[in-house]
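Asks: Pasting the structures here.
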Structure P
């Protein structure tokens, strides 16, 4: 009896949360969380958290590209291909005990349409309406046949939310905007605490219907820059470091025997974007001139030490229907275009090139400087570099402040449509601040989106990629390789072509 009392006293004296947490994994990153609301958040790291605290009707196999049932146990599609009926699993609940039923799914989709946030095009471009005829049946009526619709419902924008917790008429930027002040989960983890730009604490969700987490708690710590993140890994303060590590540190860490290097080639791309409707780049000749000055191999070598791959199409290398149409740098071609547009050494073409280190890491300033040097190889161009924090950056592109700006893309769904329509179809382009609109382009996107015939889709994507260097809504730069560094006792790092990081696969010995 005395021994039991001593044990109880010892446990009671432990710091709060240590005993309850069991296996705790600390994950460090330089990324930032945006709005904690799937109706408006449209960035890689916030989606990563959503993919672990919530779930879609369909899900991807961890580390793979195969779609499997998630919250839905099955679905059917009508003969025309424009109506999908999903049957939810019975007895689903949110982590607070509220029912996760068809009514919640319908409410969520209607809310996305109403709020019209950044990722809303993933719904509005495809979904005409949603019905919930009973508690476990959800019917999506589409604007047109869409063969990849099951992949769309696997994106966070479609993840069901609790109508009793999320506000119906405004974006929830932080948990304080929610009823009860706490995020409610449907995935393998719940949110214990949320401190913006400091840390997010996730606990395993005991009520999750699927594969349970193998660690009890994950603490995501946010670092100001790649140098302090690397230092925390060296000191053993974190178990896992992911996004972003400086290229020189990647070389060094990869040689270490006390650190595990997970090298992840994937469908992450970087590109230069133009505001095409009102800025100086309304003239496509000027966009063509900039494209003719880009030296992708030089960027990869000088900035990233050869760790990435030059990209000559917006569709990533290795993806179906890719047809590379951009060319290597040619100063003579650029000068010919600039002179035709009325520019000379005495009257150079001047414009601002924007970048953000707060979202893409310390190397972003180096990339911007290398690009400036490439563009100014001709005296007919003069570039002014400007930067902004991510929140301001997003506001700037909405308000057409930035004529040219650097962005990156992680897949919403694994299909070439996601790498093309998002930038050059009228609706998607508007949301990205590109504001490119052309009936010929929209017609080609309509063909590939509404057909399951590989020949029709291949022809449409070929034409789109052939037109890309002519109209130049964006310029592809490179395709990335991602690195996750861990202590030797960490396992289960599974990040496939979807780039979804499933925390419930992580192990800690």
Structure Q
């Protein structure tokens, strides 16, 4: 038996245990670093990845250390005696090995895998193997449905006492594009129920939850969400805090550093969250563009059919809208900058990004047409009236007040520098992916005030030496990283001929 010690290291969705090399009870040779162990105390047990340490200040020879995540999951007080044993391999690991070999997995296989992931029986290396094995088009649509169903069934579920519960989601890949934070107050001001649970960023410089967190608290409990929605007909919060499809957030913690976002996992992630959140009708935005997640119409239509197939089988009505993803929507890239753009549109400021306003009205209008009392084709006009009258702004303020103030005040990164054009010309194209990488190198979304502020968009004229965008960062090293990438390739292509800017569109 060893004495339990809490080690103040956040290992982010992975249980980690720390054992001294000169442990008095267990020989380190028998417990090698990165092996998995089972820790037992007071009738409770967890599985953790083992790290061997040699510093007595971290853990003593008669102690077992647990990371913050593992300590919380075990749920016993520090100093309690714990027992350590070799962990058995999760039974579902055999299914993952079969998938690696190219086999088709059953619904029972996916349910077992998801249950083991949520119980934290897998290491991040094993979850990475699962993600790679199910990526690159190796899952057929039946397997995607099985994975989605399993993810939606393991965890909490919200239920609402209404027949129509609206939702909106974008598959991402386009910097800013923060339409959700405009759609929700417009739709809620109309009176429709729209409880929006959003994710944090995976590979982008900001997710909706990251941006909303600049304006209001997003880590609400189930009871708090229900209270906000009862009062305001809508909310914009982080779904991970409530264990809605908790496997999704755990898998995202592996996808983020690997940059993985495959079609099957994307569909399972989005649909499982919507089903868990109690949504009945979903408007899904699929942007296409040369540097977006989806590059052409053929791929967009294939993805559209997959979303509709999975949604139909899980009793979620999915309507897909395919939009222009050839450049960032709005001007800011990064949580604080994106929140600025949203509030500028809500306030009707003259300098508010017109493309963000137009796309938000398009999406809000389509959702309003879910309402059987709204005649088809009139949703856009209703949405515009709600926005222009100030009702959407007042609703946003009420939602923010109901959710509570942000946990900490944030401001724009004080370290800033501009990236100039190397020649004169019309902006022909903007590389969304590269600008997103610049914003992430600057520190977004972890540093919420970091990011990229666009000064020029497609179809605008720029003189040689005139700034194309401004980089903001909170720390000098991150600013240097971002500026180095931006100066190597700014992501803008200029042309002596004016290109007609593409507007949002749908097929």
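Asks: As an exercise: helix-only ellipticity at 222 nm (-39500 (n - 2.57) for each DSSP H run of 4 or more, over all residues; to 500), calculated from one structure in P, Q, equals -12000. Which structure is it?
Replies: Among P, Q, the structure yielding -12000 for helix-only ellipticity at 222 nm (-39500 (n - 2.57) for each DSSP H run of 4 or more, over all residues; to 500) is Q.
Asks: Taking volume of the Cα convex hull per residue in Å³ as the criterion, which structure among P, Q has the greatest value?
Replies: Values: P: 146; Q: 160.
By volume of the Cα convex hull per residue in Å³, the leading structure of P, Q is Q.
Asks: Using relative contact order in percent (Cα under 8 Å, 6 or more apart), single out the structure from P, Q with the greatest value.
Replies: Result for relative contact order in percent (Cα under 8 Å, 6 or more apart) over P, Q: largest is P.
Asks: Match the computed value 19.7 of Kirkwood radius over Cα pairs in Å, for residues 42-193 alone to one of the structures P, Q, and report its label.
Replies: The read-out comes from structure Q.
Computed from the coordinates by the stated procedures, all read-outs in this text should not be read as laboratory data. Quantities reported herein were computed from a predicted structural model and do not represent experimental measurements.
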